[in-house]
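Since every read-out is calculated from the coordinates, none of them should be taken as a lab result. Everything numeric in this text was worked out from a predicted model, so none of it was measured. Cβ atoms are built from the backbone, for glycine too; each structure is taken alone.
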Structure I
């Protein structure tokens, strides 16, 4: 009896972990018809590439949001610091927490964005 859903999940896992040579023997072991095993392996490879591309696009979208949030916090911290300088008459407050948080989120978003673009390029080739 061929367990299609189980074999599909295992094939996707094998492709994701970089062991494509194990997919065809696994499909045959799970009872896939020998004349269809190669077609199934190709189908699952395409499915894995599609899922990887989708994940990379989601990561890219999330990282763009992080860059925006980081920039807003960074600009807000600078604006608050400048406003305190203007309105406190010679003394001022540096909003270090807001500035550091904004810079940290901005850096994380930028790094995630680069990683997502790299994943998107490798998954589409």
Structure II
């Protein structure tokens, strides 16, 4: 399975509520990063989350902060070990009810049929404004 196929399978499982299926595609050393690998009081999704338990915390934090909405993949490309996807999303911040709209990009790395890197990029300023 190519890195693109594995990444799309992972995202499909996450967005359909089948987190255990997604975690089965995660290597023990996998790193999950949203924008910045450093923790930030300004953005609870920033930081580095490691392994299946880290992925569970990462996506649990996402669900606590945001009501998922539209998530569009405009394009996906890569090879056997790397994938790049990009598109747009529109979620809602649970605490404020405000929309969080952003272009996004995702870079993944795969080894041994498992995700070893999931690095998501979004407009952090848009999230800050939506949380205010």
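Using the calculated result -29500 for helix-only ellipticity at 222 nm (-39500 (n - 2.57) for each DSSP H run of 4 or more, over all residues; to 500), pick out the matching structure from I, II.
It traces back to I.
Among I, II, considering only Rg/Rh (Cα atoms, Kirkwood Rh), for residues 43-90 alone, which has the greatest calculated value?
Top value of Rg/Rh (Cα atoms, Kirkwood Rh), for residues 43-90 alone, among I, II, belongs to structure I.
Matching task: 12.2, 34 is the computed value of Rg and Dmax of the Cα atoms in Å, for residues 3-50 alone. Pick the structure from I, II.
This value belongs to structure II.
For which of I, II does Cα extents along the principal axes in Å, for residues 27-66 alone, calculated from the coordinates, equal 28, 20, 12?
Computing Cα extents along the principal axes in Å, for residues 27-66 alone on every structure in I, II gives 28, 20, 12 only for II.
One of I, II was used to compute FRET efficiency 1/(1 + (r/R0)^6) of positions 35 and 59 (r between Cβ atoms, R0 = 41 Å, to 0.05), and the result was 1.00. Which label is that?
II
Work out the source of 1.79 here, i.e. which of I, II gives that when Cα Rg over 2.2 N^0.38 Å is computed.
I
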